[in-house]
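What follows is a set of structures to go through.
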Structure I
Amino acid sequence: MKNQISRFLILCSVGAMVPSTVIAAEEQLIWGVQVEQFENRFTGDAQSDVMAWDGDALIGTDELKFVVRSEGEFQTRSERLETMETQLRLQKPISTFFDAVAGVRFDTPDGRDRVHGVVGLHGLAPQWFEVDADLFVSDRPSARFEVEYEALITNYLILTPSIELDVPLRDNLDAEVKAWGPKLEVGARLSYDLVDRSVAPYIGVHYERVFGDTLDLRQEEGEEGDGLFFVAGLRLMF
């Protein structure tokens, strides 16, 4: 009798475990679209005003995500596409807060189109700084490091400072850059959440500067080496 009771209890335990095991095995599919920047950048000279965007879309699971990332700038006065970059990335967790990244990047500068391999890291550093560190591999390689932080002023008002450093490792005259002549972008955007975190208009400032041989090259062509923009835009998330 005791053996029969024991067998019954074991069977009940196994039966209770099976549904939860099946649910755990079936990872939930997640997806989303996030446009961090969709903005107009204004200067005192309308000739230099641009429309800029930076966003991504993802689909996958907690263990593996496929991400499409797009960013670029469009000169509004001359109606000319200045830069456009599209990345197709796979992201896989390697720790609690960081994903390893691998993929491909397509550029569309004024000259011929460019294709790069992408390897890097994406995640949250201590104090909740969002970090992207990428190496772009091609016959004209480069590296990029981005940091962004969201500071909650109130439940709806958010200040987002950001910094981005692009370092070309070889000359790329199509993109008007010289080896080891980095480009620095620093910004601060103050947004207000209208609909949860889904829709948030913002205003702010954006500063760009190039250094080294890249600066010399642009000055030789009569261009400025830096620029300060006031920005107004919209952040979208769904």
Structure II
Amino acid sequence: MSPEIKYLKDKTQLTSLAADIISARLLENISNSGQASLMVSGGSTPGPLYERLSRVELPWHKVKIGLVDERWVGEEDAGSNAALIRKTLLQNHGEKARFSPMVTQHKAAREGQSRVEAIYRGITRPYSVIVLGMGGDGHTASWFPDANGLAKALDMDNKNLVQAMTANPSPTTGAYLERMTLTRSALANCKLALLLITGADKQQILAQALEDKQSPLPIRAALDVLGERLIVLSAP
């Protein structure tokens, strides 16, 4: 089953629709079970979305927020996804949400993996909503092509929630090679996922992955496990 794809006229419309979808789903989950969970990605595209969400009046104290992936750096680093979330989503009404970062004091991601795993076991599953992005190399989360740890992260028999990764240097990774990411089996344990795509190049990459079910692009692995639970929001 294929994802639903919505083409928006611009990034502003994408941000507005994404915020509406996420807030409605969180409220629905809270109404049904008294709690909800939101897993978020970093990057420039979702920043305005998180700022908008932070101003939505929800019972945020009943929402647990985690990261889809993270660079293995402290929050003082410009590349920290946790720092982005604190500056955007965890403001205004959103400051009442319970946030679990993905980096420990361990020097290497692989050394901190068991601790992050234990922390992330405390986030409500199935996840209410997962927010995904996609890079120009076809990666999502920190599933970088040919990365050390990729095979384990994508193995559906691996029931761990997180996996330490070491990416190969590329224009997409920059200097941030050590990462922590949700596994494919963790990603599969969700009620809804949004994939935010901007730009013609990424639209073309996604179209290729959708057309070729044997595509080696990591985004294909996400498409396979999410199916119709995935909504793609695409803008120029």
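Every number in this text was worked out from the coordinates using simple rules, so none of it is lab data. Owing to the predicted nature of the structure, the values given are computational and were not obtained by experimental measurement. Cβ atoms are built from the backbone, for glycine too; each structure is taken alone.
So here's what we get for this one:
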{"item": "Distance in nm of label points 7 Å out along Cα→Cβ at positions 35 and 59 - structure with the largest value, from I, II", "result": "I"}
{"item": "Value -4500, calculated as helix-only ellipticity at 222 nm (-39500 (n - 2.57) for each DSSP H run of 4 or more, over all residues; to 500), assigned to which of I, II", "result": "I"}
{"item": "If relative contact order in percent (Cα under 8 Å, 6 or more apart) is computed and equals 13, the structure in I, II", "result": "I"}
{"item": "Highest-scoring label, criterion being Rg/Rh (Cα atoms, Kirkwood Rh), among I, II", "result": "I"}
{"item": "Origin of the derived value 0.96 (Rg/Rh (Cα atoms, Kirkwood Rh), for residues 43-154 alone; candidates I, II)", "result": "II"}
{"item": "Highest-scoring label, criterion being Kirkwood radius over Cα pairs in Å, for residues 99-202 alone, among I, II", "result": "I"}
{"item": "Which entry (I, II) yields the derived value 13.2 for mean count of other Cβ atoms within 10 Å over residues 91-98", "result": "I"}
{"item": "Source structure (of I, II) for FRET efficiency 1/(1 + (r/R0)^6) of positions 195 and 219 (r between Cβ atoms, R0 = 35 Å, to 0.05), computed value 0.20", "result": "I"}
